[in-house]
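Chemist: Listed below are the structures to be examined.
Values quoted throughout were computed directly from the atomic coordinates according to the rules given, and no laboratory measurement underlies them. Note that the coordinates shown come from a computational prediction; the quantities given were computed from them, not determined experimentally. Cβ atoms are built from the backbone, for glycine too; each structure is taken alone.
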Structure P
Amino acid sequence: MEHKVKKIPMRQCLGCNEHKPKSELMRVVRTPEGETVLDFTGKKSGRGAYVCHSLSCLRKARKSKRLEKNLECAISDEVYDKMESEIEGNE
């Protein structure tokens, strides 16, 4: 009997446009209520967008407003600041 290889979900970083395993990226979610939050579990319901755990990717995505376009909503500086401190905490 063949063992089934577990498929690793890949997602695209909105900063560098590279496809990476979902677990290596940070997820931002627009909830059904219209809130924008960081999702650490990867399980929150809503539209998700992904960014690498790197400040350069986050800054690129922020500058080009890729997260806003992807989630189709405005993103507060608070959310960006939270993401930045999350990345700085991981480095």
Structure Q
Amino acid sequence: MNQYEGIIIFKGDLQDKQLEEECAKVEDLIKKHDGKIEKSERWGKKALSYEIKKFRDGFFLYVFFEAMAESIKPLTDVLRLDGNILRAQILKKEK
């Protein structure tokens, strides 16, 4: 299993309840793809450097997890299709 870091940016206009549901959905999705979450941090609402899909700010979620290499592509594909996610970046952590 490899270690990965992910940063997911959600729309800035989400309500607290919606944001919690979206964060839980991302964490469940990682677990569904046989991943093991080591650390998950909600960084809060921050201004974006540039406009993304007409949003100037977004909620940031940082996730550090372990998963098999073949599960990352399907995971990122599902994250890309979620309408409440502006950006999702998952990087392999070098040992």
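Chemist: Of the structures P, Q, report the one carrying the highest value of relative contact order in percent (Cα under 8 Å, 6 or more apart).
Modeler: Q
Chemist: Assign the value 3.0, calculated as distance in nm of label points 7 Å out along Cα→Cβ at positions 44 and 76, to the correct structure from P, Q.
Modeler: It was calculated from structure Q.
Chemist: Something else: Here Cα Rg over 2.2 N^0.38 Å has been calculated and equals 1.14, so which of P, Q was it run on?
Modeler: P
Chemist: Which of the displayed structures (P, Q) returns the greatest value of distance in nm of label points 7 Å out along Cα→Cβ at positions 36 and 52 on calculation?
Modeler: Ranking P, Q on distance in nm of label points 7 Å out along Cα→Cβ at positions 36 and 52, first place is Q.
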